[in-house]
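**Q** Below: a set of structures, written as structure tokens.
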Structure P
Amino acid sequence: MLDPRFVYLAAGLAAIGGYGYVASTLRGSTRPNRVTWSLWGLEGVLAAVNEVQQHVGLAAIMTLMLGLVPIVVVAASFRNPHGVWSIGLFDVVCGVVSLLGLVAWLFVNQATLALVTFVAADQIAALPTLRKSWVAPETESPRVFSLGALNCLITVLTLRAFTSAGVLFPGCVMVMDTILALMIVTRAGPRWRQARDASVA
């Protein structure tokens, strides 16, 4: 278990990853999906507030960063009209379902069920970017996700007690960020399509 103050390191790494992503968005080399990033911003802030209420300690700082970084990314996407991914029906459906999950979270009185509902909403919000990383990994930046996974791991290891309130949200974000980083770095989608086309030919 790490000293709780390591969460400041995690927050710093989140800021570094976010800065790089924002810079590449402004250049137009990265094209964020606004559905995913807008919902990540909303859900990160809400999760941080919830963790403060649950008294999880300094780990809430890292969770707050999970909300603030996406908010800055979305703002940057409006500065460059070429630095954004076009929104399709799949993105809209995922966004609506994620928002419905957040509404359900607000009205669920059982704490564990509410947390699971919230995390499910966050993971559904990630699906548009997951799909985009499979279809067009060149429009994404892996560093923000690899650092995000590391940030969440550090955050979990700083917890004095592994409770669902403290572990579930950053743990699921860590898994999703790892998958996204691997998909982008390995270009798994294009490689699979090339192999499929070659086998057909």
Structure Q
Amino acid sequence: MSKLFSLLLRIYRALRRPSVHFSLGFLTIGGFIAGVMFWGAFNTALELTNTETFCISCHEMEDNVFAELKTTIHYSNRSGVRATCPDCHVPHEWTNKIARKMAATKELYGKVFGTINTKEKFEAKRLDLAKHEWARFKANNSLECRNCHEFDNMDFTRQSPRAAKFHSTSLASGKKTCIDCHKGIAHKLPNMKGIKGL
């Protein structure tokens, strides 16, 4: 018991001992408070960049892909449930979200250098942009689709016979994922004339 008391006494004295200008206790508490403030600011900024308003704040997105989204069932439907840009392009789990945000920083390059700042430039790069997203969805097993569309919750009896057949066989086998069949569900498909294997 005396060893424990001695250890606690040494820790207490170290925390009370002043550094050059402040005590170690003050620095520890100050560091903790600064850490909490940083974490709060970081998460606030993360959430602000995870809104549709942020996504369409540049005309490249608002005039092109957002305008297309407004004509689809993901934007307006009988149930009133609407998918926003982050719902489909940013995973909901924190670690996957951070990884996606880090990968998205390279998209700032396109904004800064104006690689898709006109309709013509956007259309010229549409296939490359689409292939990149399709590959990302394929690699993560359409994780963002599954934020809303859970395979285990599908009622095949309420689907068309064709959809029920594909969902019950292709998806159940694990060989296919949502994006294999649902390219162009929320945005106009690029010109894929002469391209095989997509």
Structure R
Amino acid sequence: MSDRPAPTRWYWVRHAPVIDATGELYDTPDEPADVSDSEAFQGLARSLPRDAIWLTSNLQCAHQTANAIAAAGNAPANRMEDSRLAEQHFGDWFGKADEADFKAERKKRSHNFWMVDAATRPPGGESFLDLYARVCAAIDSYSAQFQGQTLVAVSHGGVIRAALAYALGLEADKALSIMVENLSTTRVDYYPGPGKGGDWRTVFVNKRAR
């Protein structure tokens, strides 16, 4: 690999736990996070690289998490917001986790490890395949724009699953089986150029900093 260009290093951080979350489906598409775990944020501030380019989604839990990491001692000089890094939008299903119609639809579209299969698009929302397409477009764009540099993306479980599926060549439904813990870090590096093994290297997944 010594003849290849320097990799673009992606550090993906899942946001802090959502306040009052009782299951997989939130009440609204933009819920606040609990950022009271100061020890976790101090660990993230120490473990994440300095002088990186930081990205967040447009959702408040991602901003709150990034702000808490910055307050703990790792404040980026350059931070950008991108709505393509937002969590899957469940449209009319938000707030309906206990309703019979939603439960019936979920049963028809069942997935062993997620609410519904990757292709199901909720009314007024998007499927995991829709999310995958926008996340991959964002990854391609930033990997080209910041080739050879380091990016820290504070985002969401579904987005990180999509990033891993892209890096590992997983089908979408298989990607939904990946567990992504709150305040964990996943790192994948993009190496442009030909060769067996693909363009992506997975360095670690779901790492907790303490």
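Nothing in this text is a laboratory measurement; each read-out follows from the coordinates by a stated rule. Owing to the predicted nature of the structure, the values given are computational and were not obtained by experimental measurement. Cβ atoms are built from the backbone, for glycine too; each structure is taken alone.
**Q** A value of -9500 was derived for helix-only ellipticity at 222 nm (-39500 (n - 2.57) for each DSSP H run of 4 or more, over all residues; to 500); which structure in P, Q, R was it taken from? Mind showing how you got there, number by number?
**A** Values: P: -27000; Q: -15000; R: -9500.
Computed on structure R.
**Q** Let me ask something additional. From which structure (P, Q, R) was mean count of other Cβ atoms within 10 Å over residues 43-50 calculated, if the value obtained is 16.9? Spell out each step's value before the answer.
**A** Details: P: 20.6; Q: 12.4; R: 16.9.
This value belongs to structure R.
**Q** P, Q, R: which one has distance in nm of label points 7 Å out along Cα→Cβ at positions 59 and 187, as calculated, at 1.9?
**A** Derived from the structure labelled Q.
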